[in-house]
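So, here's a batch of structures to check.
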Structure P
Amino acid sequence: MLRKKMLAILITCALILTVSYYHTATLEAATSYGNLLLDDFETDSNGWGPRGSETVTISTEQAYSGTQSLKVSDRTQTWNGAMCNKTADLTLGETYNLGIWIKYAGDSYSGTQNFSLQLQYNDGVTDVYKNIKTSSVTKGQWTYLEGEYTIPTDAADVNIYVETEYKTSPSDQDLMDFYLDDFTATPAVLPDIETDIASLKDVFAPYFDIGCAGTASEIAPAPGKALILKHYNCITFGNELKPDSVLDYDATASYMEANGGDQVNPQVNLRAARTLLEFARDNNIPVRGHTLVWHNQTPDWFFKENYSTDSGAAWVSKEIMLQRLENYIKNLMALLETDYPTVEFYAWDVVNEAVDPNTSTGMRNPGSNNTTSGSSPWMQTIGSDYIEKAFEYARKYAPEGCKLFYNDYNEYETTKSNFIYNILENLKGKGLVDGMGMQSHWTMDYPNISMFETAVRKYASLGLEIQLTELDMKQPDNSANALSLQAARYKLLMNKCVSLKEEGINITAVIFWGITDETSWLGGYPLLFDGEYKAKPAFYSIIEDLAPTGTVTPTPTVSVTPTITPTPSVTPTITPTPTVTPAPETGTPVTTVTTTQNNNTVNQTYKITAENGTIDLSKLEIVFTADGISGEKQNVWCDNAALQLNTAPWYTDITSSVNGTITDASLTVTFNDTVNLSEGTGTCIVNIRFAKADWSDYDTISNPVLKVYYDGTLVQ
């Protein structure tokens, strides 16, 4: 066992000789970037001790290597485990592979247990807890937990610890003794970015800025910084300037107490944003402030009397909340100017996601978002006036030249875009808004390009700047075919942005929401760069028609064929048949479908709208074909069908009018009765469910084809 231990040390030491910031194979470069750690517990505990009242001792009962390990016993809580302060050993800003061996034994314990290797540090305001790796450990077997993490440059009091999974039922808690051995922290060998490819900011320079969003942890690894500097000329902070990051509860409570119960002067700090602000300052990268006023990621105490954290505390009055709103914006702008005077804030998202098209007013319901998702404490305390007031205060205190934006998602949907347009029209008339932030979180099949273009033209008609502020394209599949389809869709969108810009539409920036697929909030593969910081087909697709000098070839037409993964969302591209020329009063149906598969049942939601006039649903025939829909006998149900309208009567049930049949592996949906739907009035929603007559499972539903016939003619 001792020979095994020595071999592990020699191998790890050899590895450290090859690791440096730029993979320079010199000991000097490696040791200047970080230090290898190895705690083998052969001579002492190496600084590891208990987190609580449990016992942590050196033991010879078990050992992964050598003759000793660290034993944790007498546990009373799942968080009881061994912990070690590594502040003096870990290099701030370095990315490490952190690992430890774990074992437990005992007849009274369950056969498996989830263990977690965790990192804890203080960011100057609070303790931050990061999961390095959670894995199932089998009783009686040594199991290795390993994960990669970049130590934040502003971290203090850095601790490593191990704990077991918390279970809601006390009777299910396994508070077993366990053993730890051979903890290592090895500087990670990080991938290099591709330096020999075109720079996005250079390619699109003749048209608009190209930016990205990133959190402090995303830009901590060296390749993240390098990728931003090569490709982007502006940055949005993912979370670090949102209200819950900048509002400082302790400082606010102290200020209130020290100033006779002052209720109107919330205090702020920039602790969470410091790493990003310093990066922007040191590299002269303009910043988009995101976001001042939002119903989400905003603490309830900000809206409560005496800044109370009690969920039952009373909301403050409108008068008090307006003063808090103004002082919050004023204090934040002043602190940024004082601490980071050279950082350029080229834009602020002043109000984010205020519209809810499912309410009669188009505004979010009043209440706590932390209690009921989607509710707005701004509507609870101020009402819809908060939007105009937020822009008024932002205009008053924002830096000179900083553009003020309203920002929202699903901004291309007709009903929602109408509500947004009305807000923007009011703000624009008062000189309070400069632009519309179209978040642009797309899927592979929604929205279609005409919806996007219509929305852009609508907002631009007010004389506003247009920016795509949070662009990504959800893609759970990374097969070659899936990435090719994603590339085609990205190309379609970016070519449309370029052609609109050339036409005179004032698109001024396109910002991708994230740096690589690995850290995207969506999961899967939604961005231009993969987890190794390498360009994907989508990257090459959006630049292939544009030379870095700005030479533009004619915008090509791209056709995207949808695919379905086991739990997909499918909305095929709509291509009106050129031979169909309806009379002016006769509209064209536009149909999308979302399909989900659950073993022996397939559920679908069809959304039907009208373009360029009025459609009669009785003339509509929808045919859905896909691999996996067998030709054997199957049953089809329409669970619900209705017109969801923008005006009274608002909702009309038409479930009894819908027919669905499956023959020859094709589902056909038709309507019995004459039901008219006009452009802009609303949407027809149809929920279809089908299953085999014997209720056996389907194979994977794939390769979908959606065809839509209107009055006997193929229109989609």
Structure Q
Amino acid sequence: MRSFFLICFCLLSQLLLAQQYTKWVDPFLGTGGHGHVYPGATVPFGMVQLSPDNGDEGWDWCSGYHYSSHTIAGFSHTHLSGTGIGDWCDISVLPLSDTLSIRAPKIKIPFSHASELARPGYYRVALNNGIAAELSATDRTGFHRYQFPDKTGWLRFDMGFAINWDQSTDGMLQLLDPYTLVGYRYSTGWAKSQKVYFAARFTLPVMDYFFIDDSLQNGEQAWGKKIKLALQFRTHSPLQMSVSLSTVSTEKALAEARQQEPGQLDLYATAATTRWEEELSKIKIDTTDPNKATNFYTALYRTCLAPVINSDRDGSYKTHRDQLRSGKDRKDNYTIFSQWDVFRALHPLFSITQPMRHTDMLQSMMAFYQDNGLLPVWDISSWEANTMTGYHSIPILTDAILKENKNLDAEIVYQAMRKSAFQPQRGTPDYSKYGYLPQDKHGWSVTITLEYAFDDWCIAQVAKKLGKKEDYALFMKRAESYKNLFDSSTGFFRSKNSQGQFIEPFDPLLSEHGFDGQYIEGTAWQHSFFVPHDIQGFAQLHGGNQALIKKLDELFSAPSELHGDNVSIDVTGLIGQYAHGNEPSHHIIYLYTALGAPDKAAHWLRVVADSMYKTGPDGLTGNDDCGQMSAWYIWTSLGMYPLNPASGEYVFGVPLVHSAQLQLPNGKTLAIEVEKIKEPNKKGIASIQFNNKEVPVKTISHASLLEGGTLTYTVYE
């Protein structure tokens, strides 16, 4: 074992010499607290997320792993990054040194965090049963290497392994030959109908095997909801294995497996590091502050973990209805569209960092529309989970169309948007009928009204671009629906019933986590600032810009408490009633700049960045939510943010970096330079120059940034 780790150390030492940006990434950052992220091996947007599962369950184990645990129950091949609901963890493999507990429903092997190491594309741990495990990945294949303490070792494949409310509905395992295993796991959970197929290839032959919990067995093949297979190997040398995934069939998984070399984990780990280096080098920052460098590059890493590839090498995939689809019109199909979270900052970031891949994602959203009749709200494994509020594929697609993405048919996209706006569910008919969503017709009525109004503004902009004057007028009118719920006596957006009366009693600190609440995952304070498309109209409701600025001040000085019998666990990172641990607050600070108080924006941005983003397992104050929390940090570090994520405008805040260089999608480069001056009692940005011309300290357009050149901030220290 000592010589094994010495070899690993030498290989890693050579690799670390070539690392410029991956060395700043800490995959354990956010695995504690409420970050809900996983530490295992994956490549950018890969189908495989090969990571350890603790075997524990609950909200903080939504990724299968939480730093508070000290056991590993297996290494599974699919994981969600930063979500609030546990699912996936498909195709679980556990190495064992004996068979004493091999038939147990769940086996939890102790380990110490001191024995763990993780970097982008690679994970290693020494288990207390004497087995050393290493993991790496390509797009569709996970690679394992196990060093066993004795000359005999076992692997247990468990198709019944599940976390939280996910559960297996069927499984199959078949040993094709001593070096090859295929199988599948069907499950229901957040995704009600999910199917994952796999093919595993070993570098050592299987010497013996037996099935566990099999409901039906035929020789080397068995089926069952909780089917497990124990494989014995002579482990005189390390056992290596590749596990390839497919959403179509075991045959497709086997075809992918034959493209890989199961005994070359080091080669694939090096290739994964190279891919991550290329990804992270798209934004180069000054790294003299190691903590900021770790926060920045770990955040940038996390923006590349979702959506994930959902198609095979030839582009084919299956819908949740088992319909076979080809990807002939794009390179890859994607799933995991957490739209309520990621429309805010992640997808606008993709328009800069992922121009080609983002097109595939947008086309995947349109393919989802073709398969399901509506654009995705929360797509997981091609299943519409219908989680959260709004129809927020619309701002993502609007942003792309207004940024002149030529790979989308704007007319077809527009018809898909319009269909979402008139769908016969999710409170949409009553919202359209009343001009707001009555609380006695549907829960979360305030949040839905505000978010539908923004989405309708987005539809109006596409209608305008396409010359649809009547539709433009229709949706611009609907975009003003937010005004119908404003209570001038309190300064909050409040729920009304279908008779137009405000719901009483009213408590701005009330948090109701259930479906019948008035605000989703939050209080009136957190949701009463969501009018990103009409800031001046919003300010007029309050009595002008200064009055709205005063309301913002009150947000940060309000009591940091939540009232109610079932408060939302998602409301974290409170400063007053500003809750940075959840998405509804993410744009709020930038309202200060839009309203003419950039110094206040700078103050609070620094407070949030310093207190809510730290190094270590507890470094994230809330769920990373498929990269949205991380995307906020990337934008904010660069001194700007897409307050209205479909406007093509970025509102200035205050840069957190000393300098940066962005690789733009058109091949040009944008350099960001920060100059500091001292002046008593002044904060924030003193002035901004873009290519030696002074620009207002308010916004800059996407089109301007694409010109490349130098953006110079002069900031007060």
Structure R
Amino acid sequence: MAAAHNHNNRCQMPLFAVTVFLSAFLLFQIQPMVAKMILPWFGGSSSVWSTCMVFFQAELLLGYLYVHWLHETLAPRRQTLVHIALLLLSLATLPVAADPSWKETAQAHPTLNVLGVLATAVGLPYLLLSTTGPLMQAWYARAFAGVMPYRLYALSNLASMLALLSYPVLVEPFLAVQGQSWMWSAGYALFVIACGATAWRTWRLVSPEREKTVAAATNDVPRPTWRDCLLWAGLAMTASTLLLAMTRHLTQDVAPVPFLWVLPLALYLLSFILCFDAPRYYVRPLFLAALPFAFYGLDRIMDEGMAVPAMIALISTSLFVFCMVCHGELVRRKPHPRHLTLFYLMLSLGGALGGMFVGLLAPAVFVAYFELPIGLFLCALLVVVVLWRELRPLWRILLLLALCGYGFRLGEVSNEFVDGYHVVVRNFYSQLRVSEKNDDPPGPKRVMVHGRINHGEQYLAEEHRRTPTTYYCHESGVGRALFALSQERPLKLGMVGLGAGTLAAYGRAGDELRIYEINDQVLDLARSQFSYLADSPARIVPVLGDGRLMLEREPDQGFDLLAMDAFSGDSIPAHLLTLEAMQTYLRHLKPDGILAVHITNRYLDLKPVMAAAARHLGRTALLYALEPDKNDDFCYSTDWVLIMRPERAKALPLVMNDGEPLEVRPGFRPWTDSFSNLFSVLK
């Protein structure tokens, strides 16, 4: 009989496994997909992903709360009826798509609007997908007494990781966003069928008599204590906090792109897979011994930074160690399957709290990225907590001393985030810092940085303060383009991305400079900490909002030159480089006007993007790459692409003839609002 029973278990397992796998795959495939849909509406900020993660984790918490309620209050057969009804209702929301009407008011309250657009686009399907893992495990444990269903959780995390890794490699490069939406919706319909079949199978397996037998057998299982619940939630919160804080560290200095969202999240899920599939993969002495090295690696990154490949590798390795420790300790404390739904509820509660801390609370409360040091200290503290009862008094004292020393060091690092800066501010879009440095000669200068990226500087001495610097110096591509314009009449200039306001140094009496800036804090700092705007004799017209969206709404401006320099971290947001965006910019130019695009970047080669767009739109693209002398205090190495009509390019003055015509890379597909491929332009 036992052999027959085990054989029956094995026969039923594939149906549960397919349902769990499909739900988890769809759950994590939709995350980068919908985030990419709405990223252009919110200025391409890395905070969009953090806020999306808050939504996804909150939905996961609601889903687990729903499962816990079903499991604790309804009989198994009633559970299937309720769940099938909700699944059928969710089909009415297909296909998933973000409502474009949100674009109109997106930037008024970006955090709330990100949550709102996600709720309307994917709210109900995502909620029901999030319930599947714990619900299938609970049904499986109830249908087959004595089995341990936790391996299904490892399977769901495997599917999640495959979904994440496949998106930037197999989905994003080949399918437009609309095609992605339809394919995902078809997959969701298939999931509803599979889940319905599993519910029907569970209905048949759990008879009323068996319900009573299972309930009686599990009534004497002790309920986890509140201390257990707090520790579960704390470990999950720590891993979630570190995941989001370290992802933000990556995206603010590189680019807010799916690949850099996916990599840390995939490692986070891998730790779940290893720990839940076979606890032996969590070799406790090994990972606890690796913790100090992971802490040290993050200390180096926060303190001084490093080359991007090394930074990505170190952050990824450290995050994996932190997650293995947190999730390994979770698995060591997992309860009897009778309380499985409570365990997952606490796990999702911790994840949601970590997400809300990083995505909602930190930008509103902190002026710097203090959430990363806080997450690191919380991880160290919880390690002390989980080891406390196992250690002798001497080791407890040593561990407490180490914890205090590490806390002091993290305090020092946190202070360095703000020490020495005149102003430090932060909001949804960025963290900005202004400092003063002294170059002798030409004297003191004021510098604005976003993360670690210089976003403008100005010398304070009277003889130099009106001199354009950094990426806008006289020898730069945009500087030379401005001198190539007619000097016999007033000019109308446009600028997307303000920075310190350096371009205003070129303004003359009678000129108009129209500046589009999404972040009101940048405008405040350009006015209060720098004098380019105040010193310029030109008429300055600031326009607050995403540059592309603002230009789409405005009548033709007739710019002589429109400069694109809207960087998020070290990269221009992709939605500002698409064919649709370029068409908008060209519409606002005079027939002989010039579009100047700043493409200086350490990690991405944007020349093929510019060349493909220019060719498609019948324009000439010329690259002006500047490598200044080491003793040049005013110029930075910089790449500008000037896009214009072919006849305008032929009429450029002789001093501009050193521009390099950009040739289209064979097979390179122009970027559009529904298609872009960051992998194709990685350096």
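Remarks
- Given 21.4 for mean count of other Cβ atoms within 10 Å over residues 586-593, calculated: source structure among P, Q, R: P
- Ranking P, Q, R by distance in nm of label points 7 Å out along Cα→Cβ at positions 154 and 490, the structure that comes out highest: R
- Distance in nm of label points 7 Å out along Cα→Cβ at positions 298 and 362 - structure with the largest value, from P, Q, R: Q
- At a computed 25.4 (mean count of other Cβ atoms within 10 Å over residues 450-457), which of P, Q, R: Q
- Source structure of the calculated read-out (Rg/Rh (Cα atoms, Kirkwood Rh), 1.00) within P, Q, R: P.
- Which of P, Q, R yields 19.5 [mean count of other Cβ atoms within 10 Å over residues 90-97, calculated]: P
- Structures P, Q, R were compared on distance in nm of label points 7 Å out along Cα→Cβ at positions 58 and 674, and the highest value belongs to P.
Throughout, read-outs are computed from the coordinates displayed, never taken from laboratory work. Being a predicted model, the structure only gives us computed values, none of them experimental. Cβ atoms are built from the backbone, for glycine too; each structure is taken alone.
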